[in-house]
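Following are the structures in question.
FYI, it's all coordinate maths here, none of it is from the lab. All values derive from a computational prediction rather than experimental measurement. Cβ atoms are built from the backbone, for glycine too; each structure is taken alone.
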Structure P
């Protein structure tokens, strides 16, 4: 193999390896209904608040203004993410209708797959906090902004 062929081979091999790395890096664990991608490996250094809800759950609907306030507060905090997961198997379009109907201002997840670290709870509403890969909670029942903020504070101080 002459020198120019070797150079071409090495460049092609590096291009292929970088393509594989970029592809793996871009794979998401889940998406919200606005198609924003989330990866647990990227969220690992953050405090992630996950709320499970359903439209038929009266306390879930009643706490939406509190969750909107939480989302507004979370957006001001470093290394913190808030998402809500539909308990029912809804399409993104169906969940978007629910969002509009109840003025949900936070990220909504219609479908979580096997890479989601929190199993579907038995009771609703249920709110979990994930910090450094450890799941804390759930907080069961209707929450207020203050009870959520307090629970988040306890989780972030514990680590």
Structure Q
């Protein structure tokens, strides 16, 4: 999973090296870790990451259940409903996109993107996947760099996390 570092306020770059992707460890002996990332409001994204970690600790070996629990809370809780962000979570078996409308989406090809440069990154990742022998982390980083070349709200300060 990779994320760029750009935080914008309107048409101004507020920060160029934010970390929007993190590895969640310490989930027990039967879990190799989970990756989580967000797009949207920075404070909202960090609030969601904290809430996701709490739901994941309740079911550390079941990413799908933890994701559904978070989506349910996000959709029904008054304070969470106001959060403006999207999340991607992944373990070794599944990748999911979560939204405040209660969506828990597992992409058919395992490729998932969010944020301003998401469409460009998705197109690049799918093209690279079908036309190269790059490994997934290389595809992830290259697709985000291609998006940064196209989208003015995406930059080249890439943070890449792997399991």
Structure R
């Protein structure tokens, strides 16, 4: 029971961090949407919580931020896309041990975000409108990849931090 409460509290804390990081620096992008620091904490949620709890923290924090920023129409898609980013990162990191894999996993996670929003916007608007937004999503993905890679690689070099990293523990 104690472990479950710890995980729940950690998930709530990281969901709040995703929310705050998304809200803190919100840069409007061409088309619709906004650039933010949320992806960095989506990756960190997956790093510390693993796939299931990481999905929850990433999805909830990001979807609530969409609603708070006036993009409620995007919230359901964001819930799925950001949650899937966390899943991809956590599962890939669990399957291969070298720390260099963290960067590749973050890259694929950002590709999930870019592809997910592209598909959603194709369905919501049109392929042309989705292409306009693709530039902003690519910029956000590159920024998220760079910062999350630095944080994850730095964190993974610390033994005290790695004892809390769920992606390093195989279940």
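Per-structure values
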item	result
Entry that produces 2.9 once distance in nm of label points 7 Å out along Cα→Cβ at positions 62 and 110 is calculated, selected from P, Q, R	P
Origin of the derived value 3.4 (distance in nm of label points 7 Å out along Cα→Cβ at positions 54 and 70; candidates P, Q, R)	R
At a computed 24, 20, 14 (semi-axes √(5λ) of the Cα gyration tensor in Å), which of P, Q, R	Q
Ranking P, Q, R by mean count of other Cβ atoms within 10 Å over residues 102-109, the structure that comes out highest	R
